[in-house]
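Read-outs: derived from the displayed coordinates by stated rules, not from any lab. Quick caveat, the model's predicted, so the values are computed rather than measured. Cβ atoms are built from the backbone, for glycine too; each structure is taken alone.
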Structure I
Amino acid sequence: MTERPALSDYNQLLSFEERVFHVRFRQKVPKLYRDPAVCVDRHRVIRENGKIVAAIAAWPGVLQTPAGTLSAVGIGSVAVDSSCRGKGYMREMMEDCDAIAAQQGAALGFLSGYRQRYAYYGYTPAGVQYLYEIRNYLITRAQPKQALTFSPLKDDLDSVPALAALHRGQDAYWLRKEEDFFMTTTMWRCRAYTVRDENGAVCGYIVTERFRGEIGEMVLRDDVCAEDCLVLFARYKKWPRLRVTLQEPQYALRAQLASFAEHPAISAPAMFKVFDFPKVIETLGSWKAQRVALPEGSVVLDIDGEKLRVTVKDSRVTAEPTSDNADLCFTKEAAASALLSPFAAPQSHPLFAAWSPLCPLSLPHCDNI
């Protein structure tokens, strides 16, 4: 039976998970493990003879959009002792996390992991992120017009308020407390760098990932040239190439990189589970409708027996219960894919096909758990 561990269990919990995953969690996931009280509060465990043999973490998250907020639960550190596998402990813990999501009123769940492991629990690869390559030819030959400088955020913590403001200035973003901004950007062995203009003013930040040349997050002031920034950053780091990830709301940056980067591609950032389809459809759909000219009309969806009339009108999306015959029928997993992912199978209904994906979603690596 799952239970919340006590504060006195912290060392045992940490030792158990580090033994299962062979990683140092205090360094890799500081926002979950650095404070023992927070760590045990977010965890659920299963014991045998008083010893922890299975554990899971559920972390609250909030996605802010111009059309409203969505609460979410991030799932991580799912561990079962090798001697206890086959006893249904993982299923029990995942069901307990669903109950936590319901208690918190979460509309979404998200996690990293193999689809063949988590599809059974209702999670599907979804959302979108954009990938670009900056090659050595551009890095060595470009002649930047802007004078930009870079400093590791750990040595420039006075810039955190300005960086947090830039983060909040995006069209949509996952909430980060200003006091936790630096710690969040160290998740998963990431490192953040402050970008300053020729006058020394903070004008952006870059978050590099574990591997050489990987940029997992970049946010710049509107007047900063992305090409100049990336070329100068590559020279600063002495990297011969860059691989840059951008998120769905970064329209201007995506357009800039599309004009000079190599091999643009898209991928799914995580696995998602939708707990509240009406809330997700209305919030993310209305956000899309505010910036894209979606054709107006309505479609009745049957999502595992929950019938919703989804309507687009006056740059607003509504999802209301109905007893009308369904135009399209989905399982919950298929509906999440059709609504949230550009990789879903094409739909026969012309209006729904014109909307798809109706609920664009991204998740920066630093905000995952």
Structure II
Amino acid sequence: MIVPTDSLESHRKAVTMVDGGFDPLHAGHVRYFEEAAKLGLPVFCNLTGDDWVAKKHKVLLPQDARAQVIDALKPIDYVHVSTGSTAEALRRLQPRYYAKGKDWEGRLPAEETAICAELGIEVVYLDTVIDSSSQRVKDFFEVGSLTDQVSRFEDFVQTQSAEGAEAYDADYFHADWRDESNSYRLEVRRKLEGRNPELIRDVFQAKSVVDMGCGPGNLMYLLWELGVEADGVDFAQASKDTAPPEVRERIHIGSIVDIALPDEAYELVICREVFEHLRVLDVQKAVENLCRITSKYIYLTTRFHPAPATLFDVTTEYEVDPTHITLLNMDMLRLMFVLQGMRRRRDLEAAMDWLKKGRVLVYEKPAAP
């Protein structure tokens, strides 16, 4: 039975909820539904709509058609096409069980975990066949011609949407929802940063520094301890509100895409682990802005597509962070810097990439002729 949103409350405490886009539907999904049914309650499928699916790949089967197909499956009793978040559905439905695949154990989004704890919803991790709809879509389309590659890239770019500043609140930075409690608390970041602050000071020897997308200012503070005064930019007010007092007033609230800092205002512009949160179109604008603001160096890190087959491959990383919407081919990001006239510094990249993660880019602005 396909049920509307306003009837969710009528199924409270009486169902097992499964959740996903299921586009395309595959054998792993069917096994997931079958195992959920073994919990002994009717299975309620919270089907994520086309807007969510489009963030990962082009929609193959529209949400209404997907709902009809899933509703016809034997293990499924109810289907709800969701236009909101899974957290919102959990709060309204309040199922007895929330069933997820075992691969989600330890990395369920913090908001969903908190709601389940608050409402007494038991999260059950099912040992089901692991498969990937997104990978099947990629395998189906393969590489194709250059024209096809650009068309798929265009489709991805045009359907992207990013979270607003309100998503980056104090809980985002400080709650223990990441793997291994990898929060943005200062002492946690001090351990994770390791040699990075000292390397920034010694490799670049910059007299003026800005951290673009600085978050709660932890790197700024660690540089301050070493005698390096850095400014910061972040678009979330929570960043400034939760920053150490020693650097708080040096944080400007604004977007790295278009904040109007003066041209060539800083010898070193730092931008780390930010681009994966931006739409591709905003990555391009951010590159232009960073290149305008620096007088010498840009030091950047981001997460890249793990196995790109073409220059235009781009993917997401929701399993690590639901706001990771853009993982580009590294060469695509390099091309954006090339088109701004910047020069790559391989030697400085090697010095900064001391952990050998392959996520460091360093560019230098050539001297004016």
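Given structures I, II, which gives the highest value for Rg/Rh (Cα atoms, Kirkwood Rh)? Comparing I, II, the top value of Rg/Rh (Cα atoms, Kirkwood Rh) belongs to II. The greatest value of FRET efficiency 1/(1 + (r/R0)^6) of positions 70 and 222 (r between Cβ atoms, R0 = 25 Å, to 0.05) among structures I, II is that of I. Calculated for structures I, II, FRET efficiency 1/(1 + (r/R0)^6) of positions 46 and 334 (r between Cβ atoms, R0 = 35 Å, to 0.05) is largest in I.
Calculating volume of the Cα convex hull per residue in Å³, for residues 14-61 alone for structures I, II picks out I as the one with the greatest value.
When mean count of other Cβ atoms within 10 Å over residues 118-125 is calculated for each of the structures I, II, the largest result comes from I.
If relative contact order in percent (Cα under 8 Å, 6 or more apart) comes out at 19 when worked out from the coordinates, which of I, II was used? Here the read-out was taken from I.
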